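Read through the structures below before going on.
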Structure P
Amino acid sequence: MQKVKGSVLKSRLDFVEEHFGEDEVQQVMASLSAEDQEALRKMLPSSWLSFEIGKRLDDAIVQVCGKGDPQFFEQLGVASADKNLTTLHSTFLTPGDPEAFLRKAPQIYELYYQTGRRAWEKTGESEGYLTTYDAETFSAADCLTVVGWYKRALAMCGATTVEVEEEECRALGGAVCRYRVRWE
């Protein structure tokens, strides 16, 4: 069963609190089962939780805070990068060299997900593809957080005019999740 790090889910709840307030966090939590609420209250950033709990949390957040708009998840990805890449995983940042950061995609992926892998393939001076292979579970919402996370992370490395576009998605019938990445 695919699992996800507690730090990923914690950053989502922190985003809700920082942008919408504690009342919205309580509404999000109240919309979840008692079992999910307990797991989320007990989680540590280093804990592994089921991807399904994360998916249910994502669904609750988009309903309560995002008014049903799935693009809201890109904002969550940005917030997650801000939270994790300025603290726990700041050593992955490579100021002035966005491509060096992207080469670390396999190691970064392993920190956040228990199964599957992510690869970087350079196709030009400032562009290439990130591809996620063999993840046991997947969701369109999680893919949107990946888009936001990498946009923000690359900007933190000094990239400008960052574009991350998912061109293939397993949640939408694709064989892999593939993101075209470009920057200046």
Structure Q
Amino acid sequence: MKRKLKNLVHKMVIALALPQFVFAAGLHGVTLPDSDKVDGKSLVLNGLGTRLASFLGFKVKVYVAGLYVEKKSKKAEDISTSDSPKKIVMEFLRDVSKEKITKSWEEAFENNCKDKCSSHQVHLKKFISLMKEMKEKDRMTLVFHTDRLELTQEGVLPETISNAEFSDIILSIFIGPNPPNAELRDGLLGTNS
């Protein structure tokens, strides 16, 4: 009995001495940490979703996205109306050309901008002009602030589009009523289980 207790204490001491590891969540071989920071605020991973596209009648996986928020929620409205920053990290599962990325953003924007489409064409043009070809395992990050959208792509310095309404439209592409595919939205909101 003493030996078992001594071994247990020994294991506990070793465990406490080791550096603390960040827990992570994964989907389709993509692993993202359970937490992140934006502007000094701690954010938690709300969920992971998969962007699917149709190719010759088949569904192909394009990227895995993770949504970080200050407070977890399964309700898109709660997330989108929060004043806290939000962050989406996309890791690509395949190579995607700049042309395909640009076309996808244009279609997704048109499906989600409602009556604000024409008033944000200048912002959309700037946004898609920043796109580049994405290779397998490349990451694209969007940070949604209350007054702007920040875009970071693999190997490129962050770019900012200073318009709150445009930022809201881009967020709605992921968690609003008209996502590119339901699996993406449902995964990010954690409603797919």
Structure R
Amino acid sequence: MRLFTGLSLPPQALQQAESILAELRPKADIRWSPLSNLHITTAFIGQWDETRLDDLKTALAAIPPTGPISISIPGFGFFPNPHHPAHLFLAVKPEPELTALATAIETTLVGIGAPREDHPYHPHVTLARIAGENIVQLRFQIASMQNIFPLATFEATEFHLYESRPTPAGSVYSVVATFPLMAGAR
């Protein structure tokens, strides 16, 4: 199984993302993320032995609840940088509570044998993958859309364990387990 943890986007945020994607998609022939795959990753796990799935769920369930986490999206971004982009994303403001959750998840994962992340946590929502295509028109469209930010703020009240299954049309993400962030909700 190929796994990761993350926060889902509520309907209002998905509607905003859908409007943004409707404006951007015609501007570049790149690999756009389907709306159903949009999320905020908190930790990438990678390949995980299905026989150890219950151990993973138990470990994640033991993470102390943080309370709701305020999520705000202040703009666009490119990984690894705007000059040589491989990904287009919506940036997520790295609130201390969100960073603390990502750190707690990573610590838990490392404690049960998952590899440690090799780069700092940078919360985002991946909109597209870029493999050297011409994105000049996309860049112009993005520049014209800066006045839409910040998007509506929302509160995350749970995080999920997701499975990523490859298909010929791209990866499909599905929720394997959900973990509340509210004390007493477990």
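Values in this text are rule-based calculations from the coordinates and carry no lab data. Owing to the predicted nature of the structure, the values given are computational and were not obtained by experimental measurement. Cβ atoms are built from the backbone, for glycine too; each structure is taken alone.
If you line up P, Q, R by distance in nm of label points 7 Å out along Cα→Cβ at positions 58 and 74, the top spot, with the largest value, goes to R. Which of P, Q, R yields -10500 for helix-only ellipticity at 222 nm (-39500 (n - 2.57) for each DSSP H run of 4 or more, over all residues; to 500), as computed? Computing helix-only ellipticity at 222 nm (-39500 (n - 2.57) for each DSSP H run of 4 or more, over all residues; to 500) on every structure in P, Q, R gives -10500 only for Q. Given a value of 1.00 for FRET efficiency 1/(1 + (r/R0)^6) of positions 42 and 154 (r between Cβ atoms, R0 = 30 Å, to 0.05), point me to the structure among P, Q, R it was derived from. Checking each candidate, the match is R.
Given structures P, Q, R, which gives the highest value for distance in nm of label points 7 Å out along Cα→Cβ at positions 66 and 130?
R
Identify the structure, out of P, Q, R, from whose coordinates Rg and Dmax of the Cα atoms in Å was calculated to give 16.8, 50. Going label by label, the one that fits is R.
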